[in-house]
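These are the structures, in structure tokens.
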Structure P
Amino acid sequence: MNCLITLLLSMTIMLPASTALAADVYPSKAVRMVVPFAAGGSTDLLARGVAQRLNEAWKQPVVVDNRGGGGGIIGADHVAKSRADGYTLLVGTNTTNAVAASLYAKLPYDVQRDFVPITEFANIPQLLSVHPSIPAKTLKDLVALAKARPNQLNFGTAGNGSTSHMAMALFESMAKIKMVHVPYKGTGPAMIELLGGHLSLMFDVIMTSLPYVQSGKLRALAISSLKRSPTAPQIPTVDESGYPGFEAMVWFGLFAPAGTPPEVVGKISAECARVLNTPSMREILASQGLEIVASSPADFTVRVNNEIGKWRKVIQEAGIKLE
């Protein structure tokens with residue numbers, strides 16, 4: 001019995017030392033950053049920028065692994081079921097790690113139970129723009145028009161459950177209006193239809209919409225961030241336009257499988273913050289309309305949990321479901 005007690009005590013004493021050692025030697029081999037979307041998209045480009053700089057800092061390969069399909073579910077599920085040692089990470093988004101929790105009737109993973117948030121890389125706001133034929137110069141005008149013409153204004157999105165869809169569902173709920181949702185396979189086709197006057201309005205990320213606003217092909221009414229964007233400071237927020245608390249950002253962050261040692265999570269987070277705040281990365285991301293966050297694991301966990309709760313309410317009220 002005494003031998004057993006001694007063994008258990010020694011194991012208890014060794015555990016903190018072993019986890020600290022894991023952080024000290026991490027990474028000792030290649031790290032995979034799984035992007036749950038096809039190559040070439042905004043998530044992929046951001047991941048590659050971070051991976052390149054981590055590679056240089058760690059002197060170990062940091063490989064971007066694109067595992068697209070299922071709206072991000074396939075790649076996320078792969079990471080959720082990977083070894084929790086810090087060598088397989090997920091570049092998640094608000095759709096994969098917040099909206100998906102309530103959007104799908106059944107997921108192969110639990111977004112809160114199966115992942116550890118490491119850091120929010122950056123986020124980008126969306127512009128609410130209308131076709132010039134729509135007689136609305138402000139958000140107040142748009143709401144009045146929608147109430148006068150219920151179910152007559154149509155808005156395009158990148159598909160059911162997409163970020164653009166969620167933003168408009170939240171706006172409809174807060175403004176107490178009802179419009180017609182027209183889903184497309186991506187924001188590209190939707191934007192073409194909006195420019196052609198076949199749609200009335202839509203939310204899309206600022207760097208896609210802004211050039212059309214500047215050329216007069218679209219009219220921007222509001223931006224989805226809580227604060228005005230330095231990219232377009234003249235455009236008011238939805239929040240200041242009469243809907244306090246409205247926020248619908250596209251965000252990107254890094255996650256590890258649940259059970260990853262906290263010391264390893266902390267080390268990855270700190271190094272990501274350092275590379276994101278280098279002048280070269282700040283310049284690149286700012287040119288794309290992205291705002292650097294580089295949050296701590298604790299702050300990012302709060303952010304993710306709040307987002308899950310917010311979008312759950314929106315999805316339930318709007319009756320949005322995907323199989």
Structure Q
Amino acid sequence: MLRRTIAILALLAVLGGTASAQTPPPPPPALKASVTVTGYVVHIGDLVENAGPVADVPVFRAPDLGTTGAVTTDRIVDAIRPHQLIDIDTRGLSQVIVTRASRAISAQEISGRVASALAGQYGFGEAHNILVNFDHDVRTLQVEANVIGELQVLALAYDPRTARFDVTFDLPSSMELRRQAARYTGTVIETVDAVAVDHPIERGQILKASDLSILRRPKTEGGALTDLPAVAGLAARHELRPGQALHAADVMKPEIVQRNDNVTIVYEAPGVMLTLRGQAQDAGALGDTIGVLNSESKRVVQAVVSGPGRVTVKAITTHLVESAPAHSE
């Protein structure tokens with residue numbers, strides 16, 4: 001029994017030695033071509049694969065949020081050398097590209113948050129009708145990549161007399177905004193939809209929906225046409241240019257009778273309808289009253305445009321007043 005136990009132990013020792021001999025050595029440390037970091041510092045493990053126990057040692061300051069920088073290979077090797085990490089495979093790289101991850105908050109999003117902060121206050125309506133103009137160009141705001149939620153109003157001031165605002169935003173989970181608050185100043189106005197043409201239109205040209213677009217115009221201007229479908233089908237009363245809100249004086253019903261056109265004059269009276277030939281003395285749209293020369297009598301009559309090449313004259317009904325009865329004594 002003892003001999004058998006010794007033999008088994010000897011066999012295990014041989015097998016164990018063989019297994020150890022077959023275990024591959026750990027891969028050597030090697031530089032990465034590019035890395036993305038989230039914190040304020042760059043660690044050895046960020047730059048070097050298989051850095052081992054020194055992977056968490058900080059060596060460089062990270063780039064600013066949302067930016068990219070480069071670190072030369074020589075600087076990396078010099079920074080790592082005191083930490084006894086040797087025989088690094090540089091893979092022939094001259095530098096390593098380092099990017100600092102971030103969450104980008106665009107200027108458009110910031111503008112929207114200003115509008116939302118003012119909506120329903122100081123006489124303003126909905127946020128999408130509020131136009132925000134900043135005093136200075138607004139750059140994209142970079143915060144930590146793991147920060148969630150929307151900008152929250154820390155302070156807000158608005159002067160209705162000057163339309164100026166001063167707002168400071170915060171993101172509670174962002175250390176970046178705790179160090180430097182996001183403050184913005186400027187002016188705001190409330191706007192409305194206004195119909196405009198998107199290319200030059202000649203006088204008399206009938207407007208199609210494809211000719212029209214919507215602009216945002218200050219609500220205080222007033223009078224602008226706002227219903228695009230209602231404007232489509234009307235005609236330009238004069239030359240129209242893009243970028244200008246349309247008003248009622250800019251459009252008219254299409255003229256279906258032109259000056260000097262030959263037209264049919266329709267005389268209508270109870271139980272009687274008579275048609276004659278005439279000549280339009282004015283241009284007119286459907287329902288307009290224009291002068292028409294009666295080709296037979298050579299008299300100009302006032303007629304209503306009732307269709308293309310057609311005008312209507314309705315007889316005036318005369319009511320006779322009966323004589324009052326004689327006054328009896």
Structure R
Amino acid sequence: MKRVLTIAFTVWLLVLPLFLGRYHMYVVNLVGISIILALGLAVLTGFTGQISLGHAAFFGIGAYASALLTSKLAIPFWLSFPLGGILAALISLGIGLPALRIRGHYLALATLGFGQIIQLILIHWDSLTNGPRGLVVARPTLGGLKFSSDSSYYYIILIVAAFLTWFSWNLVRSRIGRAFISIRDSSVASASLGINLTRYKVVAFLLSSFFAGVAGGLYGPLVKFIDPLGFGLWQSALYLMMIVVGGMASIPGALIGAVLLTVLPEILRGFAEYRELIYGIALLLCLIFMPSGIYGLFRDIGRKMKPNAIVVESPERVLSEKEAV
């Protein structure tokens with residue numbers, strides 16, 4: 001049944017552009033990019049316990065790096081967007097290494113300050129980033145094939161998001177993923193078991209920043225224009241809300257949160273002035289009534305609905321065991 005559902009879901013994703021208009025395809029593409037961001041943040045925060053309030057900075061680094069590599073150095077999009085992710089990962093060492101000695105609220109404040117610094121650099125480095133005026137980003141091409149429409153560009157985002165989802169799913173079940181979870185639960189116990197805290201925390205920062213940079217590289221051609229205001233504190237808070245609402249320490253939770261909080265603004269477009277208020281209320285309700293997120297709530301309900309297996313020993317088996325003793 002799982003295989004049948006997986007095949008059906010895959011076919012549905014492949015034929016989805018045939019049934020949606022231009023605007024809805026644009027929203028679906030935004031969902032795919034949000035999924036990539038949420039997956040990276042889930043690895044860092046949900047599984048490793050490292051809180052980040054500056055993740056939009058790495059998103060912006062990937063977007064600007066990919067756009068500049070393509071426009072100024074004529075590097076193809078197919079190389080520029082992964083290079084943007086690599087650059088974001090390397091720059092993350094600037095916050096990852098100093099943050100090894102701090103955690104909790106102090107780490108959150110450090111990442112918050114780092115995010116503000118990156119945004120100021122994007123604003124004031126006018127000769128490179130064009131400052132507040134932003135950059136125009138072109139859609140990619142492959143030979144004679146042009147990905148000018150949202151429907152065609154959707155397949156690029158789909159392939160990247162599907163691969164990174166598969167990678168994350170296997171990562172958290174590997175030896176590295178178990179080390180992440182151990183560090184999140186107790187760094188002292190992890191160190192006593194021989195886990196190298198420095199190595200795994202840095203790996204978590206690198207992977208999470210790489211995911212954000214790749215998402216940024218895909219975001220620029222989608223919207224065709226980027227500016228520094230799109231990579232601020234509100235965006236970082238929104239990405240963190242995705243994994244909190246969906247489910248902090250789960251890959252399905254990250255997917256649910258990314259879909260919900262990307263589609264919700266479009267549904268609430270008529271209440272734009274109350275959007276932050278609605279988000280705040282939703283986050284509070286989630287923290288109070290669903291501390292493990294939407295996915296955790298359904299998982300707990302599913303466990304409660306499962307009938308408990310009751311094993312009844314037959315009198316003959318009990319008697320034969322007594323005689324054997």
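No value in this document is a laboratory result; all are computed from the given coordinates. What you are looking at is a predicted structure, and each value in this text was computed from that prediction instead of being measured. Cβ atoms are built from the backbone, for glycine too; each structure is taken alone.
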* Supply the structure label, taken from P, Q, R, corresponding to distance in nm of label points 7 Å out along Cα→Cβ at positions 123 and 251 with the calculated value 2.9. => Q
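When distance in nm of label points 7 Å out along Cα→Cβ at positions 43 and 283 is computed for each of P, Q, R, which one produces 2.4? Show your work: numbers first, answer last.
Values: P: 2.9; Q: 7.9; R: 2.4.
Matching structure: R.
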* Structure fact -> Value 9, calculated as relative contact order in percent (Cα under 8 Å, 6 or more apart) from one of P, Q, R, is from structure Q
* **Structure with the greatest value (metric FRET efficiency 1/(1 + (r/R0)^6) of positions 59 and 235 (r between Cβ atoms, R0 = 41 Å, to 0.05), set P, Q, R)** => R
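If mean count of other Cβ atoms within 10 Å over residues 155-162 computes to 18.1, which of P, Q, R did it come from?
For mean count of other Cβ atoms within 10 Å over residues 155-162, the value 18.1 is produced by structure R.
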* To do: For the read-out semi-axes √(5λ) of the Cα gyration tensor in Å, for residues 107-298 alone, a value of 30, 22, 20 was computed from one structure; give its label from P, Q, R.
  => R
* Asked: One of P, Q, R was used to compute helix-only ellipticity at 222 nm (-39500 (n - 2.57) for each DSSP H run of 4 or more, over all residues; to 500), and the answer was -13500. Which one was it?
  -> P
